[in-house]
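Next up, some structures in structure tokens.
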Structure 1
């Protein structure tokens with residue numbers, strides 16, 4: 001498993017590492033306040049732990065992924081379930097969803113939210 005911090009458009013070699021767990025798909029987790037993005041884990045929780053250990057607040061951490069074939073950004077992750085504010089794997093709040101997708105688009109500009 002290769003978890004990488006994504007702070008530039010990934011190179012072909014980095015994309016290969018990011019898709020080691022899922023062929024053609026990259027799980028992503030972002031701190032929407034600090035605009036930090038990581039990808040490549042088997043579980044969103046693995047990246048969530050990295051972000052929390054580095055000082056991110058739980059309320060700012062949201063997950064999803066990208067499908068490299070369809071070029072679609074997904075906003076679904078078990079880590080998004082928050083019984084008090086987001087009772088779904090999908091990011092339900094449109095403001096939070098937009099922050100997440102805009103961070104992803106910064107490094108994957110050809111992708112769209114679907």
Structure 2
């Protein structure tokens with residue numbers, strides 16, 4: 001096996017063509033993105049980019065980034081609920097909705113990586 005065979009096996013086009021590898025890469029991107037987003041907002045950009053890369057088309061990559069942002073926000077809500085502060089957070093109003101806009105916006109921005117790669 002030459003070096004190019006192993007490189008072809010892990011190229012983006014081969015990952016996009018194989019459904020199992022595509023799902024595996026997407027799930028890996030979700031896990032890495034949520035882990036990073038739990039410590040810094042930059043993780044939302046990284047997660048959106050990682051989940052968009054295995055997508056077939058740039059449009060689906062962008063939607064995958066938005067979907068990642070929504071998922072990360074839902075994980076945030078679960079964390080608030082576990083800590084017992086979901087009620088007061090929702091009662092804050094606009095800052096609470098801003099957290100949704102930030103998560104979806106940064107996830108979508110990261111998803112635009114698929115338009116470039």
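To which of 1, 2 does the computed value 1.4 (distance in nm of label points 7 Å out along Cα→Cβ at positions 15 and 31) belong? It was calculated from structure 2. Tell me which structure, out of 1, 2, gives 20.8 once mean count of other Cβ atoms within 10 Å over residues 23-30 is calculated. Traced to structure 1.
Suppose helix-only ellipticity at 222 nm (-39500 (n - 2.57) for each DSSP H run of 4 or more, over all residues; to 500) works out to -26000; of 1, 2, which structure was it derived from? Source structure: 2.
A value of 2, 13, 25, 28, 20, 9, 2, 0, 0 for P(r) over Cα pairs in 5 Å bins from 0, in percent, calculated from one of 1, 2, originates in structure 1.
For relative contact order in percent (Cα under 8 Å, 6 or more apart), the calculated result is 30, so let me know which of 1, 2 that is. Going label by label, the one that fits is 2.
Computed from the coordinates by the stated procedures, all read-outs in this text should not be read as laboratory data. Owing to the predicted nature of the structure, the values given are computational and were not obtained by experimental measurement. Cβ atoms are built from the backbone, for glycine too; each structure is taken alone.
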